[in-house]
Structure 1
Amino acid sequence: MKCPFCDDLEDKVVDSRMAKEGQVIRRRRECLSCKRRYTTYERVEESLPMVVKKDGRRESFDRLKILSGITKACEKRPISVSTIEAVTDRIEKRIQEMGETELSSSAVGEEVMKELHNLDQVAYVRFASVYREFKDIDQFMDELKVLARERREK
């Protein structure tokens, strides 16, 4: 493992622990060159589908893109980092369980929308406005009306 401070490749593992209910291993490492410590996380690499973008390009599934999008949508909302991580984990797991080799970016976006709809309506509308590319205030208002109707029905 390359030291993030001095780029040396020699280190020793000082401590290992399971995290996220055994899904991840957290390791504390110490660089043998500069003696500084840092943390790494290991997770099983599972086969995830290629994501087919709207323009036809294909790229590898990237969990960090989902995490980043959700984090931006939840900015300044009372939602913890651990909750955002858990939501991202659920989305990634559902996508893995689909067993597809390719998946449209819109299918990934819909999974994110489902989670945000249940988590926080403001975050949901923020994400929807970017994801669905609202062109004007009318589209935005239509989405808010749907949310308001659902809320009244509950």
Structure 2
Amino acid sequence: MARGSIVFRVEDVPESNATAYPEPYRALNQNRYARRLGEFAGLKNFGVNLVRIVPGGQSSCRHAHAAQDEMVLVMEGEITLETDAGREKLQPGTWVGFPKGTGDAHRFINETDRDVVFLVVGDKASDKVTYPDVDLYGEHGADGVFRYTRKDGTAY
């Protein structure tokens, strides 16, 4: 009997530390590994990623989404959330919501000696992403492709 759902185990999804960030920011994010569960399941409207950050790593450069909502569930380990309001330690079972358009930039940092794991869920709306701490800007083009530039619009 055929069905439209896709059933799989997390371990079936390859883990990758690939990032689209240009240098010099790419190297900052190579200690973050993601399993793209939503893509593996064929989801089109939102992304679901299981992320693991090794000690000393970060999720991304601190950023804010103009058009995409995002939620994070901390699953394993203690992680530091850094936002415009400052830094906060989060424990497993903690949910964090990042509503689109607030301008509140965020990232997660692993300041412990053990891996941390969290689940990220976000929609796939065309977006503009600002990065207040580094010379980086990201935006979906008219062709739907997400591209990074410097803040002045010049290419990397």
Structure 3
Amino acid sequence: MIYVILAAVIFAGEYLLKNKMDAKGEEGPKKTLLHGKITLWKYHNHGAFRNLGEKRGILVPILSVVLSLALTIVFVISLGTKGTPLLRAGLTLLLGGAYSNTYDRLKRKYVVDYFSIKCKNKWINELVFNVSDFCIMIGALVACLAVK
């Protein structure tokens, strides 16, 4: 049950953060934090990673729903299996983030991204993220580590 609650907390927290950022004026950088290491943005991602698939119409939302449903099935199956807490934890992070971004794609028609990280890698500096993105990345890594 704790896994379902955690996924719901991720979704609800992101819902609130995204609504707050989406309500702030026009798109673009808004504020820097941690001596310029983090920039808060308002950015509408109309595709997937780096707007990939932006011009594919309904394909990205459909793919998002299908993958979220497939993850949900794997998650439900894992709940009935002994000895898979690491897998469940990874799937929980994945689902919380996936549901949040899928909700955005279906409801808003874009995903709200709202921060970037400044580092030495110029390519990473150009990316704008949301917490769901990190939940998806970390959840995928944890789930992969759990499957031997």
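Rule-based calculations on the coordinates, nothing more; no lab input. Computed from a predicted structure; not experimentally measured. Cβ atoms are built from the backbone, for glycine too; each structure is taken alone.
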- Candidates 1, 2, 3; P(r) over Cα pairs in 5 Å bins from 0, in percent computed = 2, 8, 14, 15, 15, 15, 12, 9, 6, 3, 2, 1, 0; producing structure is 1
- Item | Origin of the derived value -19500 (helix-only ellipticity at 222 nm (-39500 (n - 2.57) for each DSSP H run of 4 or more, over all residues; to 500); candidates 1, 2, 3) | 3
- Calculated from one of 1, 2, 3, relative contact order in percent (Cα under 8 Å, 6 or more apart) reads 23, and the structure in question is 2
- Task: Work out distance in nm of label points 7 Å out along Cα→Cβ at positions 95 and 127 for each of structures 1, 2, 3, then name the structure with the largest result.
- Result: 3
